[in-house]
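All of the numbers you see were taken from the coordinates with simple rules; none came from a lab. Treat the numbers as computed from the prediction; the structure is a model and nothing was measured. Cβ atoms are built from the backbone, for glycine too; each structure is taken alone.
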Structure P
Amino acid sequence: MNVKDKILANFKNGKLTKKTEKEIAAALGIHRGEQKDLIKILRGLCDEGLLCRDGRGRFGTPEQMGAVIGTVSAHRNGFAFLIPEDRKKYPADFFIPRRGMNGALHGDRVSVLRRQSAHSDDEVEVIRILSRGYSQIVGTFVQDRQGCFLRPDEEKFTKDIFIPRGKTMGAVNGSKAIARITSYPQGKAPGGEIIEILGRSGDFFTEELALIRAHDLREEFPEKVCREAAAAPLSVPESAMQGRLDLRDKLIVTVDGEDTRDIDDAVSIERNKGNYILGVHIADVSHYVPFRGILDEEAYKRATSVYFPDRVLPMLPKELSNGICSLNEGVDRLALSCIMEIDAEGKVVKRKIARSVIRSAHRMTYHQVEDIARGMPEAIAAFPDAVGLVKDAFALTDILKAMRRKKGEIELDVKEAKIMFDAAGKIVIPDYERLKSQEMIEQFMVLANETVAEFMTEKKAPFVYRIHEKPKPEKAEELKNFLISIGVPAPYDPADVKPENYRAILKNAEGMPVASVINRVMLRSMMKARYDSVNAGHFGLSSACYCHFTSPIRRYPDLCIHRIIKLVLKGQDDEARKKYGSFVSEASVQSSECERKAVEAERDVDDLYKTVYMSDRVGQDFDGVISGVTSHGFFVELPNTVEGFVPYASLPEDEYEYFEERFLLRGKANSFRIGDEVRVRVAGVDFGSREVDFHFLQKLKEIG
């Protein structure tokens, strides 16, 4: 055993734990003249992450010193927060002051130690950067007397990237570009090279492309993937239909938005005495995308399709997503069908899951279905054979909604922006509208997802579940305190909140002015849904087990479980466990992370479109609802979902106090709370930050 290993062994057995360099030298009998070698060894062990040193110069293993590993979430003012990896042990974030960053930047994975501080119990200092968060970054190219730099768009990344003059690719001042970061020299700006020029900073489409790149989303497919997709068949051969349940004689329709091209679900409705026979038929994408093949590897990397107002970044190439996998009207398609017999109470009394072949009779839109239900002659004439189907489907929707209410489902009214272009190519954002036909498809898909998950849970097969854990006690406590502050009873235990508790609160608030604000605050109290190989139920749906089965064209978890389901249907349960036993965990983590990234990208791009839309409305007045309150002002959401900020300086002069837990900004003469209705004027927009600025005009209505 060499000297280095002996020193490390003495730390592990506790002999040298929390000793300084001098104390370690004394304990090991090392004379002053030999201490330089000791210091070199100690610092080398720290560089390797085997030891760490605290602010008092004491050494120990990371475990002995209480080191915490996590990701840095920086602030533009220089300080940061550490998001711990072990959330069970460290549920709250830690504060990293500017002086404790020690070269760490936003996104870095680091190891930290707690600091003694008179200001905070959760203050930490970075002791080691384990890995860098960025290998490349999007920003604006700047050239001055000091040299060339890329100024990152991500304001949390507080360092400009130094670009040598020979590595600029011809970028000029104001170019929006991507830099590969080649070095992180200590105490200096990171070094890099320009690898792509996107266009001129400030140009709308350049800014949109920059956001797509910033989220590391994939646009073009690799050449080998394109070749594989091009070889996909254009139609379903008779041989592929053998051994499948033939449903081509059934009236099956698809119902989607007007602009949908990748159609992966279809429905059928029949009556059996007093019961309904609901068929949910899902494209059998796995037939064309074999596990571990070229197409599957690319789908796994993407894990989801990403939707923007002017484009889609699909999980699968269009030859599959819009072609052979899409349940297009009037053509034979392979499917996985979940056929459920449902009684008058909404209970599934029989189920059948089968490999099938279908032929969609009609490609219908939500508005067309809505028009049929309303008795519009033109719609009825266009789809005469579907009139009965729509009538039964709407009746079943009411039954399923009633069943879910009784079950305790939390029915939040969450607005989603619909951004479109008019005939002249201008951005249009209509007021939020939710159709019953959309609810219909949502109810049918949810029931199929639940039914499939229950079936596979009974089979004890490896699986990817869609889980939604119950709110953390502190979040449930915050909601309860808020409800009490506005006079709404909240008789539940925050440590063991149940879906029916939240459901009862929403039901009691129906028709009250506070209903919309309770929806907002309740949503913020809840956990984010994710994928997991272990079933933990779905809190929001009040479901014991749930999955995503209905969109294999655009979601990898659906594609993954289709393969497992097909093996189980063939009686090959052992093969399913052998082949996918460990993979479902990997797929769950990957899919959850890609989903998070896609949601953030879609939100950022939507915000960019909203900013451009509102830039033509500067000086105009709008009525809206306060959607968030801060110590610096409040946010206001308009009926079309556009949100803007009203700064403190815009409010009537007063001595305001901010009550975070009550979402309230209160002065002596004025108060503003989440949910209050106000009138605002558009004061300006900031394309760089994608923010809309409002000027307060008057309060229209208070929630309480």
Structure Q
Amino acid sequence: MHEATSDTLSQAAISQADDPPNHRLINRELSWLDFNDRVLAIAADESVPLLERVRFCSIFSANLDEFFMVRVAGLMGRAMSAASLPSTDGMTAAETLAEIRNRALLMFKGQAQLWRTELQPQLAKAGVLIGDVTDCSPDELEELETAFKEDLYPVLTPLAVGPGQPFPYISGLSLSLGLFVRDPANGEERFARVKVPEGLPRFVTVGNRNLMIPSEDVIGHFLHYLFPGVEIVERTMFRVTRDADFEVDDEAADLMEAVELELRRRRFGDVVRLEVSETASPRMLDLLREAMGVGSDQVYPIDGFLDFADVSQLADLDRPDLKFEPWAPVTRPQLQAATTSDFFAQIRRRDLLVHLPYDSFTTSVEDFVRGAARDPAVIALKTTVYRTSEKSPVVPALIEAAESGKQSVALVELKARFDEGHNIEWSKRLERAGVHVVHGFPNLKIHAKTILVVRREEGVLRRYVHIGTGNYHSATARIYEDFGLFTSDPDIAADVAELFNYLTGFSKPVHFRKILVAPFGLRSGLMEEIRHVAKAAETGKPAIMRLKLNALTDPDLIEELYRASNAGADIRILCRGICSLRPGIPGISRNIMVRSVLGRFLEHSRVYIFQAGDTTRYLMGSADLMPRNLNERVEVVVPVEAEAIRKELSAAFEAGWADDVFAWDLQPDGHWTRNTQGKPGSLGTGSQEALMLAAQARNAPKRKVKAKNKG
């Protein structure tokens, strides 16, 4: 297991209620690094199936790539600003960058050691051979040469640097071979770069034993085809990470045009990280640093394999014996309707909850939008699109609804990070089909997850609503844990309808009846709930908070939670990722506990439970407790009033809290400690397996599931 490596504050220093802000809050960026360290800890856990451990290695690296592209890039910009102030935790941007570098270097070394000493040898024992060219037999080497000539050589372009040949542009996250080549005739040496082709498999497979060799190693071995008649003096691997964050001008006249412009600029963003093989010579390192314009603190020497995100190719191998037992989401009994009208009738009868990926996205959300598009009684279909996929029926349903004469509306968020290009294409496709497409506001992201259906029933219009915690994305719905609420509650449906009107029209925000909407009343609504619980605690009444979310960083809400803790409220928080709150500090947060659960599914839902005396409020929706969610995004949080659904939300929280397989507890000094029975890998109660079993028990037909530790 890999422990988090944050600085330790003495208990005496953090136990005083009047301590400065930096002792009351954990740095946001360092907390994220701790989260990714927990991801790496799962890759190191021997109780996890082997290829799933490889997948977690891939996720760890992909996460870090995005972290550097966005968060580190932003910190670098602030560090260079003369007006830069310390963040709310008290650390300056420069101090944070230095600590990020220290921790990231340790994490890279830990990952390399894990791969070299555990994963690669165990893969070999399981018949998945990852090697290099020197491992090839003569027959395999001949086959490899053929593969190089046919599949790699035609797409390679050697680029030398010299008179009339400037240093080539290096695209972000692309893998490159950096070379010093020498002309033996005159002794002249030049630098040359060969880009490892993108879009091709990272590993080349040869021989009857299916030996898999990284493509850069194959290219490196056959460089004489690219540089005939010259000597290869040095060969090293390198990779750059570029600033991929951008902001759209608040006064942009055409939002789509502004986003397209920023996407083009992103490709040429400043270099924020240079990864280089640890074996690179000082001469090579100096040349790359100068060419990229980076300082020594931006250089990350890598021991062994660069770009571990590509090992996802190995995790996708057809070896079910080395993976989690497949999970097939089940259909809720209430949604096993034969017709669309039955589906709407069920929602009229009672509010319905689905819990993904335990429940089926296909037979819930997809059937809802697909049925609405085809139902002749439906006259309008409106939805938000933050992230979606080719296979998702949301976009086709909107198009089908428009083509059949229904009012079809899509609120497409063009600024969904790294999905901007896809969403621009979706927007154009929808507009061509006659769908009313709205892109929101330059200064606000539409992050709400809502669908509104208007149906004519016996001469009366009735609204049906879905409000979720996750995106309408068929792929992530199979691996992200999320809740979705179907309701025809008149007040909630009217609120959602008015929200759509506000976002598509020209009006001021309205006063919503039941839902809480950011950036308007969500912050104040949550503050009020916390204060009610605190007041109940002060008067000796039951005072309990149960919060499940992805991130908790908002300083004002954290201070309210501290006050409620001091008043005596019992506060338990399931926070998957970033948490700036320090729990368990006498005089500040003695009554607060924070736990993080990871596993085969990404915990993604946001549920907030507030008990003040004999009144309990259940809320769920799209918003985490971060300044960006509360101030800079359109978010929707809905009250849950049906008792059966409340019990299910509470049971899901308690299952997560009882997890002693893949759960970590946050300590007052900012460290996370794994909550396991005995050592990592020992048998315990995994919350996600418990919820899979519960879903199967709740739904028919029932199937037997092996009660093994799968996270």
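Using distance in nm of label points 7 Å out along Cα→Cβ at positions 398 and 454 as the calculated read-out, with 1.7 as its value, let me know the right label among P, Q. List each step's numbers first, then the result.
Details: P: 2.4; Q: 1.7.
Matching structure: Q.
Say we calculate distance in nm of label points 7 Å out along Cα→Cβ at positions 142 and 510 for every structure; which of P, Q gives the highest result?
Working: P: 5.6; Q: 7.7.
By distance in nm of label points 7 Å out along Cα→Cβ at positions 142 and 510, the leading structure of P, Q is Q.
Distance in nm of label points 7 Å out along Cα→Cβ at positions 526 and 630 computed as 2.5: which structure among P, Q?
Values: P: 2.5; Q: 0.6.
Label of the originating structure: P.
Given a value of 13 for relative contact order in percent (Cα under 8 Å, 6 or more apart), point me to the structure among P, Q it was derived from. List each step's numbers first, then the result.
Numbers: P: 9; Q: 13.
The read-out was computed on structure Q.
If FRET efficiency 1/(1 + (r/R0)^6) of positions 382 and 502 (r between Cβ atoms, R0 = 41 Å, to 0.05) comes out at 1.00 when worked out from the coordinates, which of P, Q was used? Present the calculation step by step, with values, prior to reporting the outcome.
Details: P: 0.50; Q: 1.00.
Computing FRET efficiency 1/(1 + (r/R0)^6) of positions 382 and 502 (r between Cβ atoms, R0 = 41 Å, to 0.05) on every structure in P, Q gives 1.00 only for Q.
222 is what came out when volume of the Cα convex hull per residue in Å³ was calculated for one structure; which of P, Q is it?
Values: P: 222; Q: 184.
Derived from P, not from the others.
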